[in-house]
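What follows is a group of structures, each given as structure tokens.
Bear in mind that the values in this text are calculations on the coordinates, not laboratory data. This structure is a prediction, so every number in the text was calculated from the model and none was measured. Cβ atoms are built from the backbone, for glycine too; each structure is taken alone.
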Structure P
Amino acid sequence: MAEIIRLEGLKAKYPYSDKIVLRDISFTIFSGDFITLLGPNGAGKSTLFRVIYGTLPALEGRIFFREEEIKKTNPVSWLKNRVRYLPQGGKIFSDLSIRDNFYMAGRFLSGEQVRQGIEDFFSLLEGIPDGERIINNFNKKAGSLSGGQRQVIALGMSLLGDPVFLFLDEPTAGLAVGLSEKLLSRLKEKNKEHGLTLLVVEHNLKSVLKFSNRVFNMTYGKISEMGKEDFSDVEILREKILQTSESGDF
């Protein structure tokens with residue numbers, strides 16, 4: 001498989017703090033991967049996403065996209081390369097209609113691309129709890145919907161423009177289990193049928209086993225890939241995570 005993103009020796013700290021959060025992060029993501037990133041709160045998962053996407057500067061390290069080094073990452077360049085990032089908690093404009101949220105998210109795309117993205121989003125909502133309500137309220141303010149529904153909208157917006165890569169930071173947080181499973185299942189379909197590559201922060205271990213082909217664990221600002229045997233069973237996976245969290249040994 002061809003590599004799509006490669007990280008070499010990333011090091012970063014929190015803004016306005018001397019605390020180092022990422023320590024020599026190096027790994028390769030291949031086209032078509034569905035990778036889940038696990039780890040306790042404060043391990044540096046969200047910071048890693050922000051550094052890669054260019055909303056937080058790295059102290060050291062190199063980032064490659066399709067084997068070409070990116071000297072200075074920024075969200076606009078990633079968008080143009082069809083790489084999307086859904087931050088933790090999702091981000092929508094509550095005072096805008098759902099439709100206008102989509103056009104705002106697709107401001108670097110053509111009108112036809114946004115319209116096609118909305119059609120694809122409607123297809124994604126088929127058979128999903130609350131999907132009909134979102135569709136029926138598409139011209140109403142997004143803030144009138146529940147937190148879970150707004151999260152679904154934010155996920156739909158991240159799929160605009162037929163992305164090749166998605167960074168998803170806890171995309172199912174706050175969603176009912178059934179809804180989470182349906183959304184992740186639809187993303188897996190896109191992964192298998194269209195080669196969409198995903199790097200997902202997810203805490204639902206059953207979902208990890210069901211949808212991921214690779215799993216990484218992050219603790220103490222370091223990252224390690226888990227072997228297939230480590231995530232063959234929920235209890236094995238849980239025990240392995242606890243062991244690495246307690247020892248900090250990679």
Structure Q
Amino acid sequence: MKRLQDRCALVTGASAGIGAATARALAAEGATCLLVARRAERLEALCAELPGAIPVVADVCDRTGLEAAVSAALPAGRQIDLAVLNAGLARGTEPLQAGDPDEWSEVLDTNVKGVLHGLKLVLAGMVERGEGHVVVLGSVAGRWVYPGGAVYCASKSAVRALYEGARLDAAGSGVRFTTVDPGMVATDFSEVRFRGDAAKAATVYEGFQPLQPEDVADAILYAVTRPQHVDVGELVLWPTAQASVRDVKRDS
């Protein structure tokens with residue numbers, strides 16, 4: 001029997017990268033997946049791959065729109081048993097004094113409010129039922145700050161605080177919480193950060209083997225398939241060549 005049979009999973013940021021890889025991993029273990037993203041075409045293509053997957057076209061920054069879209073998509077008589085709050089982004093690598101306040105707002109709205117909106121959507125029901133699992137996608141950038149990353153690092157530090165706070169607020173309820181904090185993962189993250197400059201983004205991953213989205217999805221799958229009495233609270237994943245947020249051993 002598949003390990004997530006009869007479980008209903010919500011994945012945000014599901015149209016690409018870690019979100020898409022996580023959706024595939026959960027669906028392979030039998031979960032019914034509600035996949036949330038803004039890019040409808042990508043989302044529908046992914047759902048066509050995965051039996052029983054349900055596309056939910058919504059923006060995590062829009063709480064009421066997200067709640068309405070998920071409510072409409074949720075099969076009758078089902079509830080969300082597992083939520084992977086993955087949607088996130090970064091913009092730019094300028095020093096703080098040269099940053100764009102509009103981009104700061106976009107990063108904070110997506111990375112922090114998006115997680116809050118996901119928690120608001122699922123947590124009360126999980127606590128009432130006495131079971132459920134929330135996984136948040138943090139980052140090593142939420143643990144260590146680097147030059148040019150102040151706002152992104154602040155957003156991921158906030159995600160870490162939300163993870164810790166939710167664990168305390170729901171203590172004893174039976175709900176489990178996990179934060180998965182990767183280092184450098186080869187996704188379109190850097191292309192988004194460099195505002196569409198694919199050539200510049202490619203240099204980020206040159207000369208070493210970065211993590212792949214499937215590596216992160218595998219860690220998430222491990223955490224959510226432990227016995228109910230086991231809560232894998234924190235997972236930090238590094239490429240072997242990456243020693244810190246600033247130090248990567250690259251081939252010469």
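Here is how the numbers come out for the structure above:
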quantity	calculated
Comparison of P, Q by distance in nm of label points 7 Å out along Cα→Cβ at positions 197 and 229 - largest value held by	Q
Among P, Q, which structure scores highest (criterion: distance in nm of label points 7 Å out along Cα→Cβ at positions 85 and 221)	Q
Highest-scoring label, criterion being relative contact order in percent (Cα under 8 Å, 6 or more apart), among P, Q	P
Identity of the structure behind 16.2 (criterion: mean count of other Cβ atoms within 10 Å over residues 37-44, calculated), options P, Q	Q
Highest-scoring label, criterion being FRET efficiency 1/(1 + (r/R0)^6) of positions 101 and 237 (r between Cβ atoms, R0 = 35 Å, to 0.05), among P, Q	Q
